[in-house]
Structure I
């Protein structure tokens, strides 16, 4: 029989697995629920027709953006998966972004 884990222990194992398996991802989708925090961080959701994933772009990366992340924009996001252990929620930690398709011109 497997040993019993605490919730924190399970989340820590999932965090290690996620963050070592998805150190760099590029994901295309539409921006939703864009929130620009006073700290300079940007929180948002990236979605397509079937799914959505929460994302965060921390201040340093947000300052290097060459365009503004706006509701409804279609982008390509570059980052890594991370797990916020206290809530057991995974998200994309965004390093950079670029407009997708015609918007890229």
Structure II
């Protein structure tokens, strides 16, 4: 049995209503779990970039890529290699501060 590992997929999709729903629905219908999902508009307002983080072995990864490639909204698809990609995390922290305690 192959070892389960984290992987990220970068997807360029048409920027239209329902694209996110179709792609996340594909994961749901096939029983795959999405660990994280980020979507943002690109420089070209006709397209959005989705980055999906999931977990699975090589067979599951290949199946996800094949199923995503079949969706008509998907224009470009790339599995991000662990050695050549950069991962970052962002934290938004809210502090309560009064004028008396500011320095």
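Taking Kirkwood radius over Cα pairs in Å as the quantity of interest, name the structure among I, II where it is greatest. Please list the in-between numbers first.
Values: I: 14.7; II: 15.6.
Top value of Kirkwood radius over Cα pairs in Å, among I, II, belongs to structure II.
Taking distance in nm of label points 7 Å out along Cα→Cβ at positions 12 and 44 for each of I, II, which is largest?
Values: I: 3.5; II: 0.6.
When distance in nm of label points 7 Å out along Cα→Cβ at positions 12 and 44 is calculated for I, II, structure I comes out on top.
Out of I, II, which structure matches 1.9 when distance in nm of label points 7 Å out along Cα→Cβ at positions 4 and 68 is calculated? Don't skip to the answer; put the middle values down first.
Values: I: 5.4; II: 1.9.
It was calculated from structure II.
Comparing relative contact order in percent (Cα under 8 Å, 6 or more apart) across structures I, II, which is largest?
Numbers: I: 29; II: 38.
Structure II gives the largest value of relative contact order in percent (Cα under 8 Å, 6 or more apart) among I, II.
Looking at mean count of other Cβ atoms within 10 Å over residues 28-35, point out which structure of I, II has the largest value. The partial results should precede the final answer.
Values: I: 15.2; II: 11.0.
Largest value of mean count of other Cβ atoms within 10 Å over residues 28-35: I.
For helix-only ellipticity at 222 nm (-39500 (n - 2.57) for each DSSP H run of 4 or more, over all residues; to 500), the calculated result is -7500, so let me know which of I, II that is. Intermediate results must be reported in sequence, preceding the final value.
Values: I: -5500; II: -7500.
Value -7500 for helix-only ellipticity at 222 nm (-39500 (n - 2.57) for each DSSP H run of 4 or more, over all residues; to 500) corresponds to II out of I, II.
Computed from the coordinates by the stated procedures, all read-outs in this text should not be read as laboratory data. If you're wondering where the values come from, they're calculated on a predicted model, not measured in any experiment. Cβ atoms are built from the backbone, for glycine too; each structure is taken alone.
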